Structure formats: structure tokens, C-alpha cells
Structure I
Amino acid sequence: MNRMVIEVLDSVSKNLINSDKINISELKKSTVMITGATGFIGSMLANLFLYLNKEFNYDMKIILNVRDKSKLSLLENGSENFNFVQVIEVPVERLHIQNLNIDYIFHLAAPTQSKYFIENPVETADSIVFGIKNILELSRVNNVKKILNFSTMEIYGDTDDYITPQKEESLCHLDLYKERSSYPVSKRMAEHYCYLYSKEFDVNVVSLRLVQVIGPGISINDNRVFNQFAKSVIYNSDIELNTDGSQRLAFIHIADLLEGIFYILFSNIRGEAINVINSSNFDGINTIRKLAEHCVSSIANNKIKLRFNIDSTINKRYISSKRVLNSDKFYSLGFIPKVTIEQSMKELVSYLMGEGV
């Protein structure tokens with residue numbers, strides 16, 4: 001396991017244990033389930049639970065729902081610590097959890113690649129909508145204490161207001177007649193299902209609207225913008241943008257996300273959504289273009305250049321919105337993200353170099 005990943009797990013664990021705002025010890029001897037455990041966030045969350053078991057004797061049982069268990073990347077795989085883990089290899093929409101006595105569910109299973117959304121819009125919608133419906137129904141029947149449904153900032157849609165940070169209730173237009181919309185429209189429906197189950201059946205669920213997540217643990221093959229920029233710095237190659245770069249940059253570091261998750265888990269919020277974002281860059285490096293310029297000048301020391309190759313075909317994969325998200329609800333829980341975008345990018349370059357990029 002990469003040294004920088006271990007450092008994140010250690011720091012997050014100690015911060016949570018030492019927090020005077022939440023009682024993370026409520027997790028001791030609990031049973032947790034993560035769907036989508038082979039993804040970046042899911043695998044880091046699984047490893048955090050394993051780390052708490054190993055280093056702090058939390059004795060949690062960890063159930064991981066995956067489509068392909070060969071893609072799992074876990075701390076201490078094969079050790080005694082791994083005996084706490086049960087892997088269920090089945091699509092989330094066909095998952096059954098009877099007799100597992102699960103306390104908390106972290107629902108992350110969903111397609112993540114824009115190209116897939118466009119080429120497989122029906123499969124994208126089915127996986128998201130039927131997946132959350134199954135999780136909610138299983139939770140209702142089995143009296144799960146709380147579900148965290150991981151959603152996306154894309155559900156906000158397009159807005160002409162590029163100044164006012166959007167609060168959780170401020171949803172805008174989504175074009176139903178684009179294949180790319182299969183992802184945000186389905187995620188919006190998934191959130192609605194969460195609300196309905198909360199109201200009709202008193203299921204305790206919260207939807208976390210995630211922004212771009214950056215940090216150690218991300219796959220070297222991940223093709224999102226942060227990784228692309230970091231690889232350009234490492235390879236000493238020019239950064240090429242296929243848009244004008246005016247899209248708003250919304251991010252959170254993986255360490256801050258992992259900590260923030262538990263402030264939400266142990267909050268009184270239920271049946272609602274919450275923006276999970278670091279707002280420290282609102283007046284600084286706040287667009288994709290500014291981030292690219294920062295990478296060129298401050299990380300690559302102007303040894304590379306920023307070039308534009310605006311391609312309408314490639315552009316279909318990207319969300320063009322310049323939306324700004326409000327962080328008040330998240331920050332009101334008592335947790336403030338710490339890692340800046342400048343620190344995050346510098347660290348990402350170091351991490352990817354250590355992974356052999």
C-alpha cells in the first residue's frame with residue numbers, strides 16, 4: 001500500500017478519534033457495508049475501516065459489494081485483519097443483505113465515466129435508479145441505522161447565475177434529450193427516492209452531493225482533469241484543454257472527504273441532501289483554466305505550456321455549467337476542509353510519480 005495512502009488513513013483516523021464534535025467510537029463492533037468498493041472513494045473508505053480495526057481495535061465487520069472483486073485494492077489483503085471483510089460480488093441492483101445485521105450503508109455504486117454515460121445511457125440509468133431503490137428497500141426491511149447515498153453536483157443542472165453559491169434546494173434545468181444527462185437525471189431521481197423512503201417509511205438516509213475528489217489512492221488510469229494535469233507535469237508535456245476552461249472548479253481532498261463523511265453520518269440530518277465541498281478556492285483557483293495555468297506556472301515552473309484544442313465532439317462528454325455551490329450546510333456540522341487546491345495538486349503529482357506514472 002502506497003505510503004501517502006497510509007498517511008491519509010492515519011491522519012483521518014486520529015482526527016476523527018480526537019474530535020470533540022462527533023463520537024466515532026459508535027462504529028466499534030458495528031457492521032458497515034460499502035457498495036462500489038472498487039472505486040476511488042469506496043476503496044479508501046474500506047481501507048479507513050480496516051485501518052481503524054488494525055490500529056485502534058474497532059472490531060468492525062466490513063461488507064464490500066462489488067461487481068468485480070479482482071479490482072479490489074485493500075490494506076492488509078490476506079492478513080488476519082482481512083478476516084473482518086466479507087466481499088459480495090453482484091451488481092447492487094441484485095444485492096440481498098438479509099441476516100447480515102448491517103448498521104450503516106455507504107452507497108457509492110454507480111458508473112463514473114462520461115463516455116459510458118453517452119454510449120450506455122440506459123444501463124447508466126438502470127444501475128443508478130434500480131440500485132438505490134434496492135438499497136433503500138433492503139434498509140427498510142432490515143432496519144439499517146443510516147444510509148449515506150453518494151450523489152453528485154451534476155444534479156444541479158445548468159444555471160445562468162455564476163455568482164450566487166447554490167444551496168441544496170436550488171435545482172436548475174437538466175436537458176432530458178441528451179444521452180449525457182442519463183447520469184445527472186438518474187442521480188436526481190435517486191435522491192428523490194431517498195426523500196420518499198425517508199418520509200413514507202422513516203428510512204434514515206442522507207444524499208451527499210460530491211464535487212471532484214482528489215488525492216492519494218486515485219487510480220493512475222483515472223482520466224479526470226486533475227489526473228490529466230498532473231500527468232502532463234510529470235511527463236513534461238503541454239496541457240491541452242478541449243474547452244475554454246471556464247467550467248467552475250469544485251473540489252475536495254480525499255482526506256477531507258473521509259473526515260467529513262462521519263460528521264454527516266453522526267448528524268441529525270435525514271431525508272435531505274448536502275453539498276460536500278471545499279469552498280476555500282471560491283475567489284482563487286476557481287476554474288479549470290486557472291487550475292491549468294497554476295500547474296503550468298507553479299508546479300511545472302513554466303517548462304510546459306497551456307494549449308487549447310476546442311473540439312465539439314469531445315465537448316459532449318463535459319458538463320459546461322459554471323455553477324457555484326454553497327458550503328454552509330456542510331460547514332455548519334463543525335468540520336472545515338483543510339487541504340487547499342494548491343496543496344492537493346502538488347501532492348497528486350508526488351503520489352502519481354510514486355505509483356510509477
Structure II
Amino acid sequence: QSLDSLELEYDSSRTVKFEYAYPVFNKEENNQYRVFLKGQDSDTSEWTNNSFREYTNLSENDYTFYIQARDTNGNASDFISFNFSILPPWYRTVYAYTLYLFTLLFGFWSFGKYQAKKSLEKADNERRAGELEEAKKIQQSMLPKTYPKIKSYDVSAGLVTSTEIGGDYYDFFEKDETLYAVCGDATGHGTASGMMVSIIKSALNGLPALSTNKVLYELNNIVKKIDLGTLKMSLNICEANKNKITLSSAAMPPVYLYNSISKKTEEILIRGLPLGGLKNETFDIQKRDFKKGDVLVMLSDGLPEAENNNGELYDYDRVLSLITKNSKRSSEEIRDKLISEVDRWLDGGIPDDDVTIVVIKKNT
């Protein structure tokens with residue numbers, strides 16, 4: 001006959017011990033037993049007087065334990081059996097495999113989504129790189145290819161581009177013996193700022209000879225009329241004629257003027273709104289002597305507001321000191337010193353904003 005079955009939890013030992021007795025009491029100590037565990041043993045054991053049998057390290061499976069007894073006279077009983085099962089560990093159950101399946105499917109889905117995202121990011125990065133390259137070409141095309149060749153002035157300029165092409169711009173215009181120099185910074189990055197620069201350059205080429213504040217007045221109304229939304233343009237403009245310079249500014253950093261007689265550098269800050277701010281906005285004007293050995297420097301905020309690895313800004317005082325220190329050099333050398341200072345301050349890194357520098361030195 002068969003006894004009821006039993007289910008056992010899977011544990012580290014997986015040990016099952018059977019103890020049994022044969023109810024024949026004539027010389028009970030001579031009773032013998034033989035057993036067979038279906039699912040584990042390959043054959044029935046030999047007859048023995050042991051009244052127990054222990055199995056260890058049983059794997060998860062269904063088992064049937066068979067036992068037969070015989071008395072001292074050799075009379076054998078029928079086999080009786082006991083069914084039991086050792087359940088699989090939780091990580092090998094149907095529920096676990098179902099969880100594994102869903103986890104695998106989720107993994108495939110997540111990986112597919114990740115790959116799709118990476119593909120989109122790659123496409124977006126390629127698009128942005130293309131736009132930045134196009135913006136850089138536009139920016140470079142707006143800059144003068146040569147510097148003015150006026151005997152009285154030694155002129156140089158330079159632009160260090162940031163990770164995202166900005167709207168920095170410089171230019172020169174000659175009318176008779178008068179030199180006009182501009183240094184500007186359009187808000188935003190990429191093609192939008194490039195469009196603003198192209199508008200300013202075209203307008204400057206079309207304007208007649210006007211005072212610096214009148215030039216800014218006309219440019220402001222042109223930009224305001226076109227209505228580029230939040231896009232604005234900051235601009236410094238300098239008119240150099242004989243031994244005088246005239247300056248006006250639309251929301252640009254200070255202009256620096258080194259005086260070769262006093263051997264000091266003046267920081268000239270002219271307040272004003274950016275171009276495209278308010279219609280019919282007026283702009284202030286500043287005039288200074290500009291004699292032999294004097295140096296004028298216009299620049300964007302890229303250098304003074306450059307932040308090094310310690311989170312420290314370069315600041316305007318360092319700009320002033322650097323100009324004073326290198327005032328005896330040519331305009332090109334002064335420009336190169338300012339540009340190399342960007343690299344030194346950022347420890348070879350790329351600035352967060354464009355750095356634009358215009359240097360004019362009076363020769364005679």
C-alpha cells in the first residue's frame with residue numbers, strides 16, 4: 001500500500017530520514033529490512049537490521065520510498081511505499097521563470113528603447129554639429145579678411161570660438177582718413193545669432209558717415225523694425241580720426257584706453273541698451289585724445305567672464321592690467337597676449353562664450 005504524499009521545502013541540506021519498525025515481536029531484534037528510493041536509488045538495498053535510512057542532498061524531484069520487512073523465520077512482508085516531493089527553490093519555480101521571462105522581455109524592450117534613444121541622440125548631435133559648423137562658416141564669413149591699411153593706425157583683431165558658436169562680431173570701415181571699428185555680441189547661439197550679425201554688417205555697409213551714437217541709433221531702429229523677438233545685439237563702435245577717438249556703446253563691456261603719456265589704462269564704460277531693445281533709443285558718446293603710442297582695446301565679455309576650473313572669473317581688472325603690461329607691444333602682439341591668456345586661464349579648455357578682441361594702436 002502507499003501512504004499519503006508529502007511536500008518538503010527546498011533547503012541547503014535536503015536531508016530526509018526514515019525510521020521504521022516491523023510489528024512482529026518474536027525475536028524483534030532479528031527483524032530485517034530492505035529499502036528502495038525511486039528517483040534516487042538504482043536498486044533495492046541489501047537486507048539489514050538497521051531500522052532507519054537517511055538520504056542527503058536530494059535534488060528537487062518526486063520520490064517514492066519503498067520498504068519491505070522480514071522476521072526471524074524469513075517471512076517477508078509486502079512492499080509498502082511513501083510518496084514525497086522536494087520542491088524546487090524559489091528561483092526555479094514557475095513564478096520565478098515567469099518573472100525571468102518578463103524581465104528578459106522588459107530588458108529587450110528597454111535595450112531597444114535605449115538604442116532608439118541613442119540613435120536619436122546621435123542624429124541630433126550630427127544635426128547640431130552640422131548647424132554649428134554652418135554657423136561657424138557664417139560667423140567667419142562676416143569677419144573682415146584683412147585689416148585696414150591706414151598709416152596712422154596699427155590694427156589687429158581676433159576671435160576664439162566657444163563650444164557653441166555665438167554671435168560675436170568685429171569689423172572695420174574706412175571713410176576718407178577716418179577709421180570705424182566695431183565689436184559686438186549677438187544674444188543666443190548658432191544660425192540665429194549669425195542672422196543678427198549679417199543684418200548688422202549689411203546695415204553698417206549701407207549707412208552714411210555718421211557719428212558713433214547716430215550709427216547705433218539707426219542700427220537699433222533697423223533691428224527693432226525687423227523684429228527678431230528676443231534676439232538682440234550688443235555693440236561697441238569707435239571712430240578714430242587724427243588724434244581723437246569717439247566711442248559709443250550698446251550694452252557692451254568697457255572699452256580700454258592706454259595713455260602712453262600717463263602710462264595708465266582707462267576703463268571706459270558707456271551704458272546703453274542692446275540694439276533691438278527700444279525704438280528710437282538714444283546712445284551716449286565719449287570722446288578721448290588718441291595720440292602716438294596710445295592703445296585702444298574693445299572686447300566681448302568672453303575673456304573677463306571666463307571661468308576657470310576653480311569657478312573663478314578672469315574679471316575686468318586682470319584685462320586692464322594685462323593691457324597696461326603689454327602696451328609697448330604691437331597691436332597683433334597685444335591681441336595674441338590676450339588670446340593666450342584665455343588658454344592659460346582655462347588650462348587649455350574651451351571657453352563657454354566666444355572671446356572677441358579688437359586692438360588699435362596709434363602709430364603717429
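Comparing mean count of other Cβ atoms within 10 Å over residues 91-98 across structures I, II, which is largest?
Values: I: 15.0; II: 11.1.
Biggest value here belongs to I.
Supply the structure label, taken from I, II, corresponding to relative contact order in percent (Cα under 8 Å, 6 or more apart) with the calculated value 15.
On the way: I: 18; II: 15.
Going label by label, the one that fits is II.
Have a look at I, II and say which one yields 2.6 for distance in nm of label points 7 Å out along Cα→Cβ at positions 131 and 347, as calculated.
Going label by label, the one that fits is I.
Among I, II, considering only Kirkwood radius over Cα pairs in Å, for residues 51-98 alone, which has the greatest calculated value?
On the way: I: 11.9; II: 13.7.
With respect to Kirkwood radius over Cα pairs in Å, for residues 51-98 alone, the highest-scoring structure among I, II is II.
From which structure (I, II) was Cα extents along the principal axes in Å, for residues 123-178 alone calculated, if the value obtained is 44, 27, 12?
Numbers: I: 44, 27, 12; II: 52, 17, 14.
Label of the source structure: I.
Consider the structures I, II: one of them gives 0.96 for Cα Rg over 2.2 N^0.38 Å as calculated from the coordinates. Say which.
Clearly, the read-out refers to I.
Any read-out appearing in this document is the output of simple, stated calculations on the displayed coordinates, not a laboratory observation. Quick caveat, the model's predicted, so the values are computed rather than measured. Cβ atoms are built from the backbone, for glycine too; each structure is taken alone.
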